[in-house]
Each structure stands twice: as structure tokens, then as C-alpha cells.
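Okay, got some structures for you below.
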Structure P
Amino acid sequence: MLILGIDPGTATTGWGILKASEVNGTLEAIEYDCISTPPEMPMHERLLKLKKELQELIKRFKPNCVAVEQLFFGVNSRTAMTVGQARGVVMVTVAENDVPFFEYQGLAVKQTLTGYGRADKKQMQAAVREKLAITEFIKPKNGFLDDAADALAIAICHVLKTKK
């Protein structure tokens, strides 16, 4: 089974393709990276770029499902709005491709991977690397290390939650 994990954002959307073996339960990161858009690009063009690149990922990998982080409304409502726009693009693109869609709260992802719902970025990176038997840091070609690692974490969370 192939799971596409997505950590949505307009500046950077992390993504990771995870292979979950139904035979022996192993997890393998097939590929991960980020979709990045320049801040000077108008928002509607940034969202279109996100849609096109996400469409290419779905066509290329043909995932069995997509797992996305749910939006958390924190202190910065402007950030929440732009992340919400990116999530909307992700949801529509997934629906257009008729791929099953699942979403998980960030706290649930952290709790599932580390046993602690308030785990920091370092703890999450370590948990993802441990679950996937990756020795080096998860470094995407485009974007930030946390975004790709978070996308893989969401995919891992989906596998672990659906095993139960």
C-alpha cells in the first residue's frame, strides 16, 4: 500500500510517499520533498502551482490513499487562513483524482509516533527516522526539513491508526 502524506502550506507543502507492507508490516519512505512557492508570487498562482505539482505526484505514484494534517487554529489567524487555502487545494485535487482522503490532528500524529502529544520538531524527526529505519536527517531538496518529516509522520500515523 502506498500512502501520500501531506503537511499543507502555501509557502511550503511537505509530502512523503510511504510504502506499508501488508505482509510483514514494514514501512519504507519511497520519496519525500516539498512543494515550495515564492512569497512574491500572487496567492492564486501559488495555489495553482501547488495543485499542479500535487496532481503530478498523484499521477506519478498512484497512492492508495492520502493522509493530511488537519488545520489547527493557533495564535496567527493569517497563517491559518493561508494554510486553510492550501488544504482546500489539496482536498479538491485528491477528490478530483478519486483517492481516499484521511486527516489527522497534529496532536494525534505526535501522540501516535512519540507517545507524547506535545512532542517538538526534534522528537518528531527522531520518531520518523526510527519508524522508517532512516539514519540520516530527512532533508528535502526543496523546502524545510520539518515539512517533509511531518508529511511522512502523517502517513505513518495513518498506517498505525488503521492497523488497530
Structure Q
Amino acid sequence: MDKDKIKDIVKQKFTEYLSAKRCRKTPERYAILDSIYSHSGHFSMDALYEYLNTYHFRVSRATIYNTIQLLIDCKLVIKHQLGNNSSYYEKAYNNDLHHHLVCTHCGNIRDYKSNELEIPVLNKKIKQFIPSFYKLYIFGTCKKCNTALKKETAKSLEKTKKK
């Protein structure tokens, strides 16, 4: 689906949600929504704050936090709570089911799509429970960090051999 069409749909959904909850429809809230749906991938609150203040207009951190919570509540944003108290977010509307590869060294998150993992999970019958969605996080070391770790190990071995 076209990116502009998606933006129009999520804007309409957000407007309906704000009206139903009797919340104000401010330009800042719509700028936050637009920024999220203009980019793909995961983002942190800090990254969103920096982007908005650099490229759009000034918004407070409180406005961002409050708006993100509204977007989570109306199911337009997904929150990913990873280890060490860090949270990352991504758009939820028209976002294909995928898994996440999380590097435990640099914190980089990469989407990973696999029918081999998806189909058995979605087809799994669970007694007295009907699943609506699931999240899968695979923690490990990304290629860049793995290469750096191998170089560090090789250097350490060379130093110990010289002694």
C-alpha cells in the first residue's frame, strides 16, 4: 500500500481515537504520528525527539511520551521492551508480522521474517486460549560486533604469545 495512503488512514484512525477519548487534536501529535509513519524500522524516544526537533518543530519530551502512549493505546505503535530497561517502538499499522534480531553488544535491532517460524506458532493449538498475536526476539551478536570481537580476541592472543 502507498505510504501516503497509509499516512491518511492512520491519521484518520488517530483522529477518531482522540475524538472518542476527548483528547485535543494538536499539530504536535500529528507531527509525531507523521514522523513515525514516514520512516521504517525501530526508534527510541530519544531518536524521535532529536528527529522532531531537528527537522520538524520543537516538541517537548512530555508531549512525545504522552502521544506515544496514545498511539500505543489506539494500536498504531508497538512498544518493544528489551533488556536493560530500554524500549523501542515501531509503527503497527500495515506492518507485516516479523521477528526481531537483537544484538546484545551494540543494541541494534533488525527485523527478521521467517515463515518457518511463523507458521508453526500461528497454527499451534493452545488449550483454552486463542492467540491474537505474538512477538519473538532472538538475542545474539550481529555481524559487525562479531567481527570486532574476533579481532579483539586475536589481538589478545597475540599479546599473550609475545609475553
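Points to keep in mind about this one:
- Source structure of the calculated read-out (FRET efficiency 1/(1 + (r/R0)^6) of positions 67 and 123 (r between Cβ atoms, R0 = 35 Å, to 0.05), 0.95) within P, Q: P.
- Highest-scoring entry among P, Q, by relative contact order in percent (Cα under 8 Å, 6 or more apart), is P.
- Which entry (P, Q) yields the derived value 42, 18, 12 for Cα extents along the principal axes in Å, for residues 99-146 alone: Q
- Structure with the greatest value (metric volume of the Cα convex hull per residue in Å³, for residues 43-138 alone, set P, Q): Q
- FRET efficiency 1/(1 + (r/R0)^6) of positions 19 and 131 (r between Cβ atoms, R0 = 35 Å, to 0.05) derived as 0.65 - corresponding label from P, Q: Q
- For 107 (volume of the Cα convex hull per residue in Å³, calculated) the corresponding structure among P, Q: P
Each reported figure results from applying straightforward, stated rules to the coordinates on display, with no laboratory input. The structure presented is a predicted model; accordingly, all values stated were derived computationally and were not measured. Cβ atoms are built from the backbone, for glycine too; each structure is taken alone.
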